[in-house]
Structure P
């Protein structure tokens, strides 16, 4: 796995894995269910991904959006491709909603709603909370993603 994937806690943060992509729990949660969608390749520019990675992206995003819609019922899902500090191709996937959402005592309000995500106000997760959220999201994931 590339350095960006490792920085986001792989393999402990792994929610789902595909041939060309991994879905990881974002370690800080601007909204409940925030994820990292990262390409496994060493590409540092989106157009440098190989055609099979682009083709698989349709399946991965369909699974990801289906899971988030069931788990947190967002009004929108934002994909942020920032890649300023972590250079490999990846998206911060932020489910957006008015108010807050919770699971197992983990409550997260969307502080940026209805504007841009308030990444600076994200809730940091303890290791135990991260484990709970990963297990919860995996429970919604289609079996093809793992």
Structure Q
């Protein structure tokens, strides 16, 4: 399993940063060939299930996830979300933490990811790809661009 860890500071307040980061459908705008869908009814929170589908042509892989922890931040209190990957091909978990900072908010994204068939010696390559992809996603979501 490869561990990916990112930290960002944003001038956005904790509530606004959180809302942008958990706008799940927008994640696909920053990950090539991927669409993220919420598969359970609103409201989003603990127990919500999502599927990230990465496909090229007719070939694709689903990454089903479930939110197992959900504590939205307030302006003066940190919040976090933990997702666990429930799929056959993609395993692991992801955590998003948003906490107040004198400059706005501090965001951390940690993800442990494994892909079926990728041996442990491939973890450094998987981690590098994850840092690039998740970094682009976090940056884009916080900037509000697609």
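Bear in mind these aren't lab numbers, they're just calculated from the coordinates by the rules spelled out. What you are looking at is a predicted structure, and each value in this text was computed from that prediction instead of being measured. Cβ atoms are built from the backbone, for glycine too; each structure is taken alone.
At a glance:
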| read-out | value |
| --- | --- |
| Origin of the derived value 0.35 (FRET efficiency 1/(1 + (r/R0)^6) of positions 12 and 60 (r between Cβ atoms, R0 = 30 Å, to 0.05); candidates P, Q) | Q |
| With percent of Cα pairs over 19 Å apart derived as 48, matching label from P, Q | P |
| Entry that produces 1.7 once distance in nm of label points 7 Å out along Cα→Cβ at positions 4 and 44 is calculated, selected from P, Q | Q |
| If distance in nm of label points 7 Å out along Cα→Cβ at positions 108 and 132 is computed and equals 2.6, the structure in P, Q | Q |
| Computed -9000 for helix-only ellipticity at 222 nm (-39500 (n - 2.57) for each DSSP H run of 4 or more, over all residues; to 500) - originating structure among P, Q | P |
| Source structure (of P, Q) for mean count of other Cβ atoms within 10 Å over residues 100-107, computed value 16.8 | Q |
